[in-house]
Structure I
Amino acid sequence: MRQLAFLCSVVAVLAGGARVLADAKNPTFDDDVLPIIKQHCVNCHGNDKQKGDLNLATFAALQKGGSSGAAVKAGDPTKSRVYTLSAHIEEPKMPPNGNKMPDAQLAVIKLWVEQGARENAGSKTAVMPKPTADIGLKSIVKGRPEGPPPMPAVGKLKLDPVVTARRPGAVLAMATSPWAPLVAIGGQKQVILYNTDTGALIGFIPFEHGQINSIKFSRNARFLLVAGGKGGASGKAVLYKVENGEKVIEVGIENDAILAADISADQTQIAVGSPSKLVRIYSTTDGKVIREIKKHTDWVTAVEYSADGVLLATGDRNGGAFVWEAFTGREYFSLRGHTAMITDVSWRDDSNVLATCSEDTTIKLWEMENGGNIKNWGAHGGGAASVQFTHDGKLASTGRDRVTKFWDQNGTALKTFEAFPDLGLKVAVTHDNARVIAGDWSGVVKTWTAADAKAVATLDANPLPAAERLKKAETAIATATAKIQPTQAALDAAALKAKQATDAHNAAVANANKINADLAAANKAVTDFTAAANAAKPQMDAAKAEVDKATPIATAAANKAAALEAVVSAETVAAKAIADASTKTPANADLVAQAKKKADALAALNAELTVAKKAQTDTAAALKAATDKHAAQSKAYTDATATVAANQKTVATLAPTQKPAADAVPPAKAAADAANAAVAPTKAALDALNAEIATAKATLEQLKAAPKK
């Protein structure tokens, strides 16, 4: 039943019904308008009575107008008082003190004016007014256009809603600007614009033609196309300037509400789909129908041009999906696979892949080289309602399972957002791919961050009047301001506690790390210096053996040298005495012979003494070397042994403290984590209060700066 209700809501039949027009595209005064005037107007504006000097009983009299000026301006219902007063758009409302005439009859009068206000079937259509601006582009810019993206200028949009209902309606239409922080939500008889960065309400664009079923931004973000109408009566697509909400062009000769519409990338065409089963292509130059595509077998429910403007994708209630050449209307591909209504289509930025979603629960991706289905996945139980490609090639969707999801192109769910209270109907992604926005059947519109699926805002699809918003903003500022100081104090206390706990945790970690490092160093030193001592001990013993061996040798050499030195000294004296005696008695041959013999013996002793002294020096040097080596090896051994002992003492001291230090870290970390976790909600509360104040102040400034009417 919900599905039936959803479909019926889009094209609800007017209660009074609509009379069959003689020519659906070109109603006439005689055949179609005059019967309505006779029913409602001629008592006051007929041949017998002409209030305000206005006679509506004949075409000629109508053309004359009345005391307030012309009653009809061919081609422009907004400047034709016969329509605006009857539709209660302007004062004085007609009939006075009476109900507005049925919407179906108003639609006939409006269509008659739009199509030239002909008198009868043989009359020529009056000259239609030319569009106020030529919006067609000579070339299409791929990607972001140069310059700042268009945003509504301050004071240019209505700040009071056209309608404030008891409750918001289903979000049947929604779109985000491709290059600016802007979202447009279809409300009741109005488009509601919000800043997606701040969540601030920007203003309203009235839509007088009935229910809004489709909203699309132009590819350069300068225009907003809004389409819809009255079920069983009329359908219109209206193009507005984003910067000021000014109407650029209005198209539609539909006898039923338009369900989907889009403007081509070069801004020369507007394509619409409706229950007529036709896709009509209108020119933005003169609003006339360029062509009709008649391939669909059921209501046309989805329409979108590719980003490069080459192709047009459409879908219908029977599951039919097609791609057409945008400027010839020739069929490009028939995309077969869906088994239920196509609810939405979306092109990837490069125009090479099309996404379609359906009431059959699936999202399908189609490549444009051969029209093949490259990916297919079940996205939403009960039916997928909306899908959109992001600039970076991901996809967002929502559906009957009340859940909004974020996907990659393999059908892998990247994020799943909190469920709506009712069926998800529309989804959009902001220009920077940072936020996902979706709306449901009950009128709830939520915004989440794409990165972490965090809810950041709820946008009101049924805003209060400006005066009430002003009062609400003032109350919000006062309430939030009163909470700021205690919340800030709580945040400061929580931050201090978190710092203390974090410092304690860091100290515990540092202590445990130091003990571990010192213990590891001590254990390593014990190992390393034990090895050094073990290596030094045999070397020390060997050196000692060398000392022991060299000592007697050096002693013997020294003794020998000393003895020889004493003998040489004595023999030198004796030899000198004999030599002196022989000198005195040179004739004593025996004495001379003894002197020579003594001299020769002394020379031999001196030679032996020289050898002995050298031996003494060499053995003394060898002994010193051995002694020095032994001293060095002894020192190495002693030092290593002392180091081992010192580090063994360190190990004995540190080892008992290692586990307690390690055990102290987890509770310190838990305390720090808990203290830091306690900061986050308090900070979030403070941030929320500041954001609430900022938003409320922005609302105050916006409403107070609005021109007084």
Structure II
Amino acid sequence: MTTPNPLLENHELPPFEQFKPEHIEPAITQLIDDGKKLINELTENASNATWANTIDPIDQQSRLLDNAWAVFSHLSNVADTPELREAYGKALGLVTEFSTWVGQHEGLFKAYQTISESDAFASLSQAQQESVNQALLEFRLSGIDLPKEQQEQFAALKGELAKLSQTFSEQLLDATQSWTKHITNEADLVGLPDTAKATLAQYAKQKDKDGWLITLEMPSVLPVLTYADNRELREEVYRANVSKASDQGPDAGKFDNGPIMTQILEKKQQVAELLGYRHYADVSLATKMAESPEEVIVFLNELAEKAYPQAQKEFAELAEFAKTNLGIDDLQPWDVSYASEKLKQERYAVSQEELRAYFPAPKALAGLFETVTRLFNVTFEPAEDYETYHPDVTLHNVYEDGKLIARFYLDLYAREGKRGGAWMDDCRVRMNTGDAVQLPVAYLTCNFTPPVDGKPSLLTHDELTTLFHEFGHGLHHMLTRIDSKAVSGINGVAWDAVELPSQFMENWCWEEEALAFISGHEATGEPLPKALLDKLLAAKNFQSAMAKVRQLEFSLFDMHLHMRTEGYSSDDIQSVLDTVREQVAVVPAIAENKFQNGFGHIFGGGYAAGYYSYKWAEVLSADAFSKFEEEGIFNTETGLAFRNIVLANGGSKPAAELFAEFRGRAPSVDALLRHNGIAA
């Protein structure tokens, strides 16, 4: 008797506890075969296509594939195993091939053209019209206009790129997990706070070792670089971290992403040329708010010109402080976080570690929910009777006026087999299924320090803002009112506007009125004291220009790299980065710093020629928040306006149009510069 495949069933929520890696290939194969059969049948006579007889049934079928893939792709990021990795590699190839097949399906393209040119097009909803318009652009970006031979070449390139990006991510994960340093003498850890040492002790215990274990996971690296008095230890950890996945450092060549990056860039340029674009940056910006790579470069250079002089001054102050107060005559990269924390404490008498006690994870989460409730009139409750993939992962329900409108999985803590960083991903997309509406479900993933010995995880203020940031993405996905799959939630939103809700939500982490209920001391429950808040606010823009130029370095590097039409060797890539660093960097880079080899956003994720989006959206978010500064940070009318205009509409209208509708004008950089303490 054949065992049923849970991924082929129409589950409202993922069947995590029934899932096995061997389920995925047969499920994906069958769902793709079903999808191909349906598309071929419905587009046999494309000249008669309507939304109802073509697009809607195809959306219903593709929903099943999306929902199955949402289980597998998520688990590959948060519960990596050799079996899962092998199965993922096979399935990824199938999904990529199918995506390219759909993008080059002549009949489906003609069906969309028929609908867009029909008299009935005007009677479609705004969301449906936008879905059709975006689909036609995506078809052209998928090579629909190419001759058959070039279409096949395009499909092969897309498949190869998907595999290369996955290899890049896997090698980065392997490199991150391969290096450890076992500490048996506590004297080597002088300066580290107890919370950090407890984490390192837990890492050691997980590996059946005594003492402490330093890894290249961020909950380990950051405390060592920020607090360890042992300069040699800081240097060793720093060098291991910045050289990972490269031909340098302790694992030199073992997980080297250099050749992978070269192949990715070469193939992306081939894709661009096949589509008739100058370079891949043009391809990337075809679906974004910014109109050209040149416009982006001008935008980034303008920010750099304003921030760089202040960043130079901040670094000079830090070097002088380190020399005078810490006995460090030659400030090195592994000293910067350490010296910065010492200077920050001297100047403002506040540290991230001191703030931890006021942000126990459960309290911070409750404060986040209260903030969202006040702003957007929704409430949250923990769900019951659901399947999960790890004991730390919880499911929550979202209600509006007592009605369930969305759900989200919360996965807060770092662990082995889970990739680093923080992100939101969609698990289920809101859409009309004919007789009902599929409610949106989100994955919200962070890598905070896990609870130790029954005590709650204590967040730094930086981690608090990360939590609010990712939840902003989640709200964009969950609070949509759009039922057309292609533009529901974050779908169809211009990439350089998708960070608007996330960066926007961070603002409440700095407001006294909000921190009164977001914070609560782990022992007493008392909110963050006014004196400490004043110090936090005073320190808010500490080295803000240094932070700004670092992000501009990443953005300029990404854009310049993808504007190249040749020269993609490891040396060429390094040369691009070196040139950008000469323009904007103030912290000198050591020879083995191979940041690019771990730049997962552009080589393993979707940010290629799009990393500037963080800065672009930062302008939007700061300007949007300035309306709350003018009208009250919990002004109900303003909050509901943001929800009803920006969050509810998803990708159904152009982002620039939605922003102008909310703000009453085009965006301005003034609020961002003011928030960062940089002179306009």
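FYI, it's all coordinate maths here, none of it is from the lab. Predicted, not measured: the structure shown is a model, and the values here were computed from it. Cβ atoms are built from the backbone, for glycine too; each structure is taken alone.
Here distance in nm of label points 7 Å out along Cα→Cβ at positions 280 and 392 was derived from just one of the structures I, II, and that gives 4.2; the source is I.
Each of I, II could give Kirkwood radius over Cα pairs in Å, but the derived value 33.5 comes from I. Kindly point out which one of I, II the value 9 was derived from, the read-out being relative contact order in percent (Cα under 8 Å, 6 or more apart). Going through each structure in turn, the value belongs to I. Ranked by distance in nm of label points 7 Å out along Cα→Cβ at positions 80 and 632, structures I, II are topped by I, which has the highest value. Which one of I, II has helix-only ellipticity at 222 nm (-39500 (n - 2.57) for each DSSP H run of 4 or more, over all residues; to 500), as calculated from the coordinates, equal to -14500? The correct label is I. The maximum of Rg/Rh (Cα atoms, Kirkwood Rh), for residues 208-367 alone over structures I, II, that is, the highest value, falls on II.
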